[in-house]
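**Q** These are the structures in question, set out in turn.
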Structure P
Amino acid sequence: MYAIVKKRRQPKAEITTVNTPKISNKQVLVQTKMAAICGTDVHIWDWNEWAQNRMKKIPLTIGHEFTGEVVKVGEDVTNVQAGDIVSAETHIVDGTCYQCRTDRMHICQNLEILGVDTDGVFAEYVVLPERNAWKSPPDLDPAISSIQEPLGNAVQTVLPKDRIEDIAGKNVAVLGCGPIGLMAIAVLDTLGAEKIFATGGGRNKVRMELAKKSGADMVLNAREEGENIVKIIRDSTDGNGVDVALEMSGAPSAVRQAFEILTPGGRVSLFGLFDRPLEFDVNNAVVFKAATIYGISGRRMFQTWYQVRGLLSDSRFRKKIASIVTHRIPIKDIAEGMEAIHSKRAGKVVLEPKWE
């Protein structure tokens, strides 16, 4: 079969042929119908410092966001059958460690990630553990179905403890307008946030416009506004600041701003990843402010997936998520998708399984 494989410890990856994988008793074989490029895939493609330190197994088929049709199931598989349309929960867990046995599988001690530690979905076929195959409505747009995994990240960032009342009627800031930040804005709007503030680097005008379409009431260019962002948001909330701040960018300046715009007793969700350790004023930002902080790693298995399913039942929400997909290209042209991302012309890029 065709696959996109990271063969060497250098930039880019190659379209090549590999053996079609075989399944064990508790696995399923899925034919890819649509895949999507994640920021992780961009890091691996670019072979940046994170990828160099993180990737242990090479050669490896990359990619982890997708939807497909189950074509074969193992002898012991009971919950999935051939013909089902599925997406992938990309955290492959052992099921036996302390975290797994205390309802925290998403932070399993022996976690492996599809397309990073095990062969991924940028291929004609992919093998999934039965547990990781999430059944999707067959009539759901494959492009939307393929991005349920990052949508789950957005939902978990917005609702780390399930309480919708933490959002409805509240002022919220989303710092970072990447695809998952845009999804978070759509979630916030659907759940009834009072005012939604979005900040972005400003170089990607496409994403700034998408933030407005997704439901942001005010979109601020961090490059142009700089230090004025804190004053603008405080002035727009009667001096109170926001009840919730979602840091989605991985920019140190955004972390500082998140706590500066946070009202005392507010909550911060940290989703963005940083290149290096941060210097941070814990006393004034957290302790004296009585702030609550959540670190967001993936999605809860499988509470978040059920929340995603519920949100996608809303046609207005589906339309917002669909608008974030700006490019649909053949998977053989993945380099064009990467270039669209690098040149700041893309929201979310999805890949159709056209190999020739």
Structure Q
Amino acid sequence: MTEPKIRIGVVGVGFGAVVHVPAFQSEGLEVVAVCARREEKARDAAEQFAIPSAFTDYREMLGMDGLDAVAIATPVSTHHPITMDALEAGKHVLCEKPLAINAIQAREMWEKAEVTGLTAMVAHEFRFASGRMRVKELIDEGYIGTLHMALMSLAVGPRNGFRARPWSESDDAGKGGGFLGALGSHYIDCLRHWFGEVSSVSGRLNTQFQDRTYADLEEFVEATSDDTYNFTLEFAQGGWANMIGTSAAAFGSGARVEIYGRDGTLATPQPGAGFNPPPLGTILGAKPGDKGLSELPIPARLEPFSDDRDGRMMPFRLLVREFIRGIREGVSPAPNLLDGLRCQEIMAAIRESSFTGSVVRFDEQQ
């Protein structure tokens, strides 16, 4: 017997309309509602995707009949209240990253999910990028042996010069804005997924380009959120990772990951690929005695389909499949809200280290 379709509502129609809604529909969920602060945006998204209901208040959406789950693709400052209300209303949740504006909120969200027993996941979809999945398999298979160090860089920036742009919530550190949360959180989750829990953190945050404007007024304000970060993580199982990320590097070299171990080396170059991993990644590897790095094949099973609508679509659809499985089986597959909490704790430690200049150490029980 065919199981009934899961009925989901999507809050936020920016990224929500670009990736969430089409991914859900492609994976067989029934998108029954969308919600946006502006009525016209909600209506337009509903019309574009033939969605029956549109709302401007997510609480009204939560009260509709026949709603099983909620996807949250809104600004970071709203993740906590929407998630808490959705879980209280008995809805499964898929929340965008970073999970919250601080670790206190993130813990409350995770604890609420635990109490309700509902499926609750965080959208770290790049766990499902084929290159990152294969690197995880190679590490688990012992390709690199004992980890010595992982080096990551993400250097991007405007090629037309730095100009003051309109102020938005992403420019406010107090509301969860900043490059560390926007992109660094994906890399932190990646490192935890590959190498396990983190035992200590040090780091620094900077704002290289602060100028913003208010709407059309010729009034300049300063952004408080970071556009550049650097961190070092030590892992409980041994080894360490360092990353520098910046959106203030005009003509930057893009992203690169290098992993050095006792028994092998792995690298995932992404020159010019932009902020995110390309949908079909490249892995280079070498073992002692090899002449140099050479490309390692990525099994076709890790790239089960193609979807050229957006570079994030394939990994996000694979994440959605895990979300569906979780709802069917009554579990919260990784990356779940505990993963989101751990990532939030590490980002908080980077901020603390940047402010105090100290190394932040985690209790083994965390």
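Taken together, the values in this text are just the output of simple stated rules run on the coordinates, not laboratory data. Predicted, not measured: the structure shown is a model, and the values here were computed from it. Cβ atoms are built from the backbone, for glycine too; each structure is taken alone.
**Q** Given 58, 26, 14 as the derived value for Cα extents along the principal axes in Å, for residues 201-264 alone, which of the supplied structures P, Q does it correspond to?
**A** Q
**Q** Distance in nm of label points 7 Å out along Cα→Cβ at positions 97 and 337 was computed and gave 2.9; which structure, P, Q, did it come from?
**A** Derived from P, not from the others.
**Q** Of the structures labelled P, Q, which one yields -0.67, -1.13 when log10 I(q)/I(0) by the Debye sum over Cα atoms at q = 0.12, 0.22 Å⁻¹, for residues 113-184 alone is computed from its coordinates?
**A** The read-out was computed on structure Q.
**Q** One of P, Q was used to compute distance in nm of label points 7 Å out along Cα→Cβ at positions 17 and 249, and the result was 4.8. Which label is that?
**A** On the way: P: 4.8; Q: 3.4.
Attributed to the structure labelled P.
**Q** Right, next: By the measure mean count of other Cβ atoms within 10 Å over residues 65-72, tell me the structure among P, Q with the highest figure.
**A** Of structures P, Q, the maximum of mean count of other Cβ atoms within 10 Å over residues 65-72 occurs in P.
**Q** Given a computed value of 0.25 for FRET efficiency 1/(1 + (r/R0)^6) of positions 73 and 193 (r between Cβ atoms, R0 = 35 Å, to 0.05), which structure among P, Q does it belong to?
**A** Answer for the origin of the read-out: P.
**Q** When FRET efficiency 1/(1 + (r/R0)^6) of positions 105 and 233 (r between Cβ atoms, R0 = 41 Å, to 0.05) is compared over structures P, Q, which one is greatest?
**A** Q
**Q** Which of P, Q yields 4.2 for distance in nm of label points 7 Å out along Cα→Cβ at positions 145 and 305, as computed?
**A** Going label by label, the one that fits is Q.
**Q** Here relative contact order in percent (Cα under 8 Å, 6 or more apart) has been calculated and equals 20, so which of P, Q was it run on?
**A** The structure behind it is Q.
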